[in-house]
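What follows is calculated from the coordinates using simple rules that are stated; it is not laboratory data. Note that the structure is predicted; figures quoted are calculated from it, not measured. Cβ atoms are built from the backbone, for glycine too; each structure is taken alone.
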Structure I
């Protein structure tokens, strides 16, 4: 029986983006993933040549294929263009940002029992980027929370917990201070929680969550929260498992899906051959699961788990003495 091939869009990004993209595509090919690729250069380097951060044909490819694998893109701090990640999430209504953080026995941290999935609302909150300069000394920023956006991300978190046999969903908020905006998010959470009597539901203030995460992370299961808290808390969870180089993510909407590593473009190590592709590879596994290629995703995950104990092939950020190439070669050998 012939296997139907799925065409996906690939953005190579900036910094280490092209290196980890090449690494992950090699592994996907070795795993015999039934994929074809439409690969595009995007980001600051492309802008310097063409005047567009994302070329029109790259947008058209994603709109046709509906699934994207995107490596990191550099975003200027304090000026320049708006984050292309935020632009893509808003343009295609990729409202659910899902970031699983799970301890791996081969990566030594003080927290061996972390298994947390963060559901971050992806389209509103302060990330709408609406700011107004009142005078030279005052700037206002708009925090937008809507019932519609809150309902769909919270329901997705509960549905995920139901399908995956998770025990608890925790709402993270600051409704004690932001009584209307976060208060709306919290009220929607309790409303929807009532529809899932088999799943424990609780809520915690975001600062308390951060404290408990670094003391007793094993007490958390599925977390759901507005955009800004989700960005910060999910980075914190990555630190519990060994760093951003081990944290994958999915950005899911009703019609489109984008899979990316959470870490930045790391221009300081670009071209040195030591970029860690793990987070991007695990994001690709989430993509495979999204298109129902679960067996291939499981095979790749197993190969990575068998590779991580071998420090001679790992990249320096994982405590290894190897390179991107030695890491990829070992994963392929385990396949």
Structure II
């Protein structure tokens, strides 16, 4: 039978063929991460993401989550669209200065990464099975109580940046993470050293001050959380800080010096869709539910639903109106009597920004 070191080398080769940029291997002893996780949950920094607390320590115990797990294969996949320019960080910051333009986080402009990653991880697991025979495994892509960043950093995918995301010297942080829990003992990859140094750019640039300390994120203040995970009204004091971001936020990554090395995706799946890039807020606010479902088919955005989509855009329109964009008022007036109380409340707030 093929040796474990040789198998890992072969897995890396198969992974590259499938569009992954790097493969690592981690052990299952994450006990040293449990205290930090418990403190983060105790402070309520997870907000309404109750699933994070519900699974408790199982997040840090792979062998409890999937009995029989001995090793974790971690995978990284770059997601910048193939058409991304070399000065993409400056281009994205420029978009934030155009209040009438709708900004969707870069990772969500193409196909839903859950579908892409999961499908290719399953194919990778299939290749492994062809080589070693039947083996126990389970694939994850941001889909279960898994400490993805912890596993990634322990398996040499990078280090945890001060914004809590994984950073790599040769690829920045613009990549997705996925895992295959396996019942085979594989040689663990060596972790890499941290290279943030004294830089605190990500902390300083965060519009809502969600990075409350180095390596500590209060999700309740994070624009990505507020526009994606949070179901109710967006807190009043945070609405003006959201600007024209309608789905997610990339600021802490845009400012990061290491992201000048971010890689373009090898796959067409993450190319930006016409309906989700370079669009005006008023255009997107006019989408009926059937339009929303049609334009977001196969996209991660569909997960938030039409109501939250309108809520987010209403906030952005209010910020545009405050910036003097009078066409925002016209768009907002069209939904003043929206069937959703959540949308109506945000529309009224937005209209008041022009008074």
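Work out which structure the value 24.1 belongs to, where mean count of other Cβ atoms within 10 Å over residues 152-159 was derived from one of I, II. Label of the source structure: II. One of I, II was used to compute distance in nm of label points 7 Å out along Cα→Cβ at positions 8 and 48, and the answer was 4.2. Which one was it? The structure behind it is II. Could you figure out which one of I, II the value 1.3 for distance in nm of label points 7 Å out along Cα→Cβ at positions 72 and 128 was computed from? The structure behind it is II.
Each of I, II could give FRET efficiency 1/(1 + (r/R0)^6) of positions 176 and 288 (r between Cβ atoms, R0 = 35 Å, to 0.05), but the derived value 0.30 comes from I. To test your reading of the models, identify which of I, II gives 14.8 for mean count of other Cβ atoms within 10 Å over residues 88-95 when calculated. Computing mean count of other Cβ atoms within 10 Å over residues 88-95 on every structure in I, II gives 14.8 only for II.
Out of I, II, choose the structure whose coordinates give helix-only ellipticity at 222 nm (-39500 (n - 2.57) for each DSSP H run of 4 or more, over all residues; to 500) equal to -10000 when calculated. The read-out comes from structure II. Taking 5.2 as the value of distance in nm of label points 7 Å out along Cα→Cβ at positions 32 and 184 derived from one of the structures shown (I, II), identify that structure. For distance in nm of label points 7 Å out along Cα→Cβ at positions 32 and 184, the value 5.2 is produced by structure I.
Which structure, out of I, II, was FRET efficiency 1/(1 + (r/R0)^6) of positions 120 and 200 (r between Cβ atoms, R0 = 35 Å, to 0.05) calculated from, if the result is 0.95? Traced to structure I.
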